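What follows is calculated from the coordinates using simple rules that are stated; it is not laboratory data. Note that the structure is a prediction, hence the values are computed from the model and not measured. Cβ atoms are built from the backbone, for glycine too; each structure is taken alone.
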Structure I
Amino acid sequence: MKAAILERVNAPLTIADVEVPRLAAGQVLVKMEYSGVCGKQIDEISGRRDDPFLPHLLGHEGAGTIVEVGDGVTKTKKDDRVVLHWMKGPGMNSATPKFRWNGREINAGWVTTFSEMTIASENRVTPIPSGVGGDLACLLGCAVTTGLGIVFNNANLKPGQSLVVFGAGGGVGLNVIRGAALVNAHPIVAVDVSEQKLDWAKAAGATYVVDARRPDLERHLKSLAAQGFDASVDTTGLGAVRQTAYDVTANTGITILAGVPYQSERMTIDSYPLHAGRRIIGSHGGDTRPDVDIPRYLRLHELGKLDLAGQITHRFTLDTINDAIDTVRKGQAGRCVVKLS
């Protein structure tokens, strides 16, 4: 099969033919249709965190069709269409597969999606109806589920409560805004450096959009929520941004850190507001329960309450996946999808 391989950080992915190993217990073989390109892949390529597994395959949100199942797999079968996701769902947690390329071992996690075929652990796939397009379904592997989960599960946001999102124009940030609009939060404030992304945030349901570069950013945000925000979400992982997100949170509110920080970067907070009830947490995929939440979000899409098609701004193929990576890295995309077969 053809796959995109990360050989070394800060280098283009290598597109090459990779040998697919035999299935082990708890694994499924999937013919891939589409994959999304997440910020996590940009982090891996740029070396934002230590990576001891090079070379390895990439991608953690996708859609495809089951070709074969390994011993012990019960929740899915041959010819089922599935969403592939990095969050654990029900089922076996298998060993990770070892692919081979030019006599070298290529590492992979419990799910990878930048390839024509892939092997995933049973608990990283969720069956979906046959009529759902793979380009839309792949978004449910991370961007949609994480963004909505941050609102519904982490923030437990209620109607009339306030929310601010830093890095609002990416896949996760825009879905935080969509989730907040679904529960009638107010105000919903989007913060980003890109005018295009702020336009997308407005279309997704933001009440106010704010250029992150304005010199009086914190004071301006506090003018939009005088007592601070009930929920403040950072998707960037940048130290100064995380700091601001915490500082504009209400003393009864919650700061949710969804972005991956640089390994060497630390943040400093005034812990006193924590005694008054303020909370700060890191989000793990929005505490998504894939086999429960993915079908629910698909129903919202079918009802016209959750736009999936409108989230896709760019389309690529496996052969042009490095162009997709560059587009995401430059901040030019809402959501990129890569057609794999």
Structure II
Amino acid sequence: MPMKIFQIVVLPGDGIGPDVVCEGVDVLRAVESRLTDVRFELTEQPAGAGEYLKNGDPLPAATLQACRECDAILLGAMGIPSVRWPTGTEMAPQIDIREELDLYAGVRPILLYNAEHSPLKPQRSKGIDFVIYRENTEGLFASRKEVYAKDATEVRDTMLVTRKGSERLFRAAFRHAERRRKLVTLVDKANVLPSMAYFRSIFDEISLEFPDVRTERVYVDAASLFLVQRPADFDVIVTENMFGDIISDLAAGLVGGMGMAPSADIGDRHAVFQPSHGSAPDIAGKGIANPIATILSVAMMLEWLGSEQTLRGAELIRRAVEKVCGDPAKATRDIGGSVTTHEMGRLVIAAL
């Protein structure tokens, strides 16, 4: 078979981004050596708040163009709390990339590898394995670039829900559920917000296209309660942008924290793969960040690339992470251990 070469853009970003991306890349190279007829050409590009401090632009045009032309994007973390726009909001080039490349589906798997990682009692944490589908380009984030006057007496953010955006998100969530336990839970606030009632009506329509998939409809406040009380009951959750942002962090807390939570931002042509956590500049370079979320994001990237060999590579990574995280002694500081960032990467590579 001819060699298949995948072009991967790497955006290390800010804070602990370079720390965890380094381990993710090393795991990717280790997997590459075990695959046949597949190679990865990695190109590192600048982006983030640090890039803004250097050159005045957190997302250079050349970086965005490279993202448009590659097969997939691996991103570390972006943003520095002290580096903000005049409006007071943080720079978030990772969100700009989602919007520019129309990466409408934020996919966030939540899987508990070790009961000791969860703050829940064992009887409640057993069997946690679900996926959150977060709408990525609309919702309450749609007005994030609006500018208000310094002497303004009120500021409003507008929730945007479109039929196109909702339909494609719901179809993606239902297709994923078909490969899992065939249950999709809509999380909304349809009892109060007209935009969410509209969101729900579209969900009801799209659900008819997937008669083999069961559905639930849960208000976001109740969903927050149920995620703590009975998280194993969920399979695929689909929700609006802001709600997805919030419950993703809650869900990550159930399985050990943000260092255990991978994610993907997926569109019809492009995709970004990154840990769900932020840049955590206070621990950057200290060797204590957990790279597991990034390593699992690499597995998601390989799965999305979709060749027989990359699918095999994704499975190799997941099995290795399962083996490593099944041992309570092999844990970084955030999940109760003392293993360093680099040591965790070596453990996963050894487990391949």
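Identify the structure, out of I, II, from whose coordinates helix-only ellipticity at 222 nm (-39500 (n - 2.57) for each DSSP H run of 4 or more, over all residues; to 500) was calculated to give -7000. Source structure: I. When relative contact order in percent (Cα under 8 Å, 6 or more apart) is computed for each of I, II, which one produces 18? It traces back to I. Please state which of the structures I, II yields 32, 56, 12, 0 when P(r) over Cα pairs in 20 Å bins from 0, in percent is computed from it. Traced to structure I.
One of I, II was used to compute distance in nm of label points 7 Å out along Cα→Cβ at positions 138 and 218, and the result was 4.1. Which label is that? Only structure I yields this read-out. Match the computed value 3.3 of distance in nm of label points 7 Å out along Cα→Cβ at positions 90 and 306 to one of the structures I, II, and report its label. Clearly, the read-out refers to II.
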